[in-house]
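Scrolling down, you'll hit the structures one after another.
Where a number appears in this text, it was derived from the coordinates with a stated rule and is not lab data. Bear in mind the structure is a predicted one, so any value in this text is a computation, not a measurement. Cβ atoms are built from the backbone, for glycine too; each structure is taken alone.
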Structure 1
């Protein structure tokens, strides 16, 4: 395994950890947390997102992801999510 493959493995692992944290928040609430920890599910999600950002920055530094395209892609995704949220609201499946 080379450095790029290692970083990709790290990214995959961190994305899984975000998925797990979000699942717990959906089941138990954002303000809840594991009884043996001192963080909320919201704090755990934030931590895992920060760790993904760290790996993304390392991928950018290694030339795997082009930084110039990242901002445009982020802005386009936000527009798409908002469009589908509006559609879900119109269908009655999303409430404010």
Structure 2
């Protein structure tokens, strides 16, 4: 089965998510120019909270940065990860922050 590539533009960037065993990172990427427009991770959030809470906070932080750059719509790229757990939490945080996808 062939996977269709998700493309982002300057008006509707791609929200790419990377998940490691410890951390989760998200970027807004303009694929046409090859630039990262905004980025957020759970590295800066409270150490005592759970990984799900940190992922949600990273989604909110990314949405806040996107709002300052006047980005409202994005295309969600989960990079092959299943949509549950921390991937779902970062998506919900971004939606709660005002991003539309």
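Given a value of 63 for percent of Cα pairs over 18 Å apart, calculated from one of 1, 2, which structure does it belong to?
Numbers: 1: 63; 2: 41.
Derived from 1, not from the others.
Tell me which of 1, 2 gives 0.90 when you compute FRET efficiency 1/(1 + (r/R0)^6) of positions 10 and 26 (r between Cβ atoms, R0 = 25 Å, to 0.05).
Details: 1: 0.50; 2: 0.90.
It was calculated from structure 2.
Given a value of -9500 for helix-only ellipticity at 222 nm (-39500 (n - 2.57) for each DSSP H run of 4 or more, over all residues; to 500), point me to the structure among 1, 2 it was derived from. Intermediate values should be presented prior to the final figure.
Values: 1: -26500; 2: -9500.
This value belongs to structure 2.
Taking mean count of other Cβ atoms within 10 Å over residues 34-41 as the criterion, which structure among 1, 2 has the greatest value? Before the final figure, lay out the partial values.
Details: 1: 11.4; 2: 15.9.
Once mean count of other Cβ atoms within 10 Å over residues 34-41 is worked out for each structure, 2 has the highest.
Work out the source of 2.6 here, i.e. which of 1, 2 gives that when distance in nm of label points 7 Å out along Cα→Cβ at positions 18 and 50 is computed. Mind showing how you got there, number by number?
Numbers: 1: 1.6; 2: 2.6.
Only one of 1, 2 returns 2.6 for distance in nm of label points 7 Å out along Cα→Cβ at positions 18 and 50, namely 2.
With relative contact order in percent (Cα under 8 Å, 6 or more apart) as the yardstick, tell me which of 1, 2 scores highest.
On the way: 1: 24; 2: 29.
Greatest value across 1, 2: structure 2.
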